[in-house]
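Some structures to go through are shown next.
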Structure I
Amino acid sequence: MWRHSDLSITRAVRHRVKALDPERPPERFFEALRKADERLLALDYDGTLAPFTARREDAALYPGLAPLLAAILQQETRIAFVTGRPAEDLAARIPLKGVEIFGAHGQEHIAPSGRLTRAPLSTSSRLWLDASALRIAAAGFGHALERKYGTVAIHWRGARPDDRVQLEKLARDMAGELPADIQGLAFDGGYEFRVRGRDKGTAIADLIARHPQAIMAYLGDDMTDEDAFIALPCTGLGVLVRDKLRDTHAHLWLRPPKELHTFLRSWMTAVTS
């Protein structure tokens, strides 16, 4: 994992868009992309393509991204979205046809044809998630609760300071009582409890298995995206998209939205040259 203490941090700040791994400079990646017979662009949504909002339902793509992604899709690039949101929720937000969506951190999948499938859940997992959702609501935080397939999440972005303290304590208490088939994970603005076995890394592994020759990149912003960065093949490029640099397994860091547009335009240039 790349660490802040590395000398690269000063160069990253000075040049803004910067390779964090000298073994995978972006120039080499885009040259491989230009020559590739198959290309795959995998993308997180919240915090990556859309700025965070106090209300999750208000999150929308940065201006100008939709037509740029549509143009990339038309140039023989497969596009897949890998998100913590429910797959159908994200499908309603993306004005693109024929893309693939992994929702609920890989628990759900929408094929390019539109067919939705879900990973099986055990009875014990469902019962624990149901009970946890009731516990959060009973504590007076139903407004902070998000229930997804295979997941219960607590959100505190935009919460009052006192409420945030209580929500964080509730998350810690619940995390200390987890059954073996449930894992607790922090994300930017909250905490979630998820059935083990599927994550953003397994979603990337699924894509690699079906497209082993594709030159691919994954763009994400928070700690849940680290599984995806780790799962990338040796020819892949992990891109951290956020305002502030943090420890990461990504190979490139850029800040949205301007540098995000620059990266996607560079992709377009590579595939059309």
Structure II
Amino acid sequence: MELINGLSPALLAGLIIALLATGVFAGILAGLLGVGGGIVIVPVLFHLFTFLDVDESVRMHLAVGTSLATIIPTSLRSARAHYHKGSLRPELFRALLPGVLLGVVLGVLLSGMFHGRVLTGIFALVALLVAINMAFKPRFNLGAGLPGRIGTTALGGMIGGFSTLMGIGGGTLSVPLLHALKVPMHQAVGTGAAIGIVISIPGAIGFIINGWGAPELLPLSLGYVNLLGLAIIVPATLLATPWGVNLAHAVDADRLRQLFALFLILTSLRMFLGLIS
């Protein structure tokens, strides 16, 4: 594959433009809809790497690892802002922390053993559930407050494990789960941002280690983290997020949320079809 031997100038320019567009798209949707960047970045990178004919054995690993690395600065920035606004609940974060860390470690270990098709299937399934939740906003109640120690550890483990395997921050899964436990939405969002730090840093390091020396990687990759993607996506996302916030006041956010849910559904179905074809 040409990409393995070295990028031609035209192909490099096209890759940079595509990565820049990915960051802008993720930033706008993050500001507009309040969704985490990973749920946008992973499917877009997956489609981009498919177009570039990146080998299937590393395609999803690269998308997930690169996404986790891009989440680090954005989650740090977001958590800091929520903390100063008082919307980060330290006691909730501390209670969930052991389970989240356990889930991240398990997710990293499993990602090293799973074929890319397994990671694709996991993302496709959970993304479909997230899309349904975004499109229809079903009401579900898990009780009032966190469950006991074992239940809270299991809840944190599920958030950390699936988020690591999917390359997403903690907010995509933790926010609806915490809200279903009667945590006010703004506190669920703030706490989810802090959880994203715990997931993204060790998760990205784990994907670097797991992918070290792997064949068929894109140039400028450190394990399963593509440094070119990281360097372009992060600034573009940080730049475009305020655009999405401003746009939210000028358009119907609920309709756009449904359109993004449709994008996730179509992406999920495309991934499923790719698995069975």
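We did not get these values from a lab; they are worked out from the coordinates using the rules stated. Every value quoted in this text rests on a predicted model; they were computed, and no experiment measured them. Cβ atoms are built from the backbone, for glycine too; each structure is taken alone.
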* Consider the structures I, II: one of them gives 2.0 for distance in nm of label points 7 Å out along Cα→Cβ at positions 26 and 218 as calculated from the coordinates. Say which. => I
* Out of I, II, which one gives 54 for percent of Cα pairs over 22 Å apart as computed from the coordinates? -> II
* Structures I, II, by relative contact order in percent (Cα under 8 Å, 6 or more apart): label with the highest value -> II
* Ranked by distance in nm of label points 7 Å out along Cα→Cβ at positions 58 and 226, which of I, II sits at the highest value? -> I
* To do: Please state which of the structures I, II yields -27000 when helix-only ellipticity at 222 nm (-39500 (n - 2.57) for each DSSP H run of 4 or more, over all residues; to 500) is computed from it.
  => II
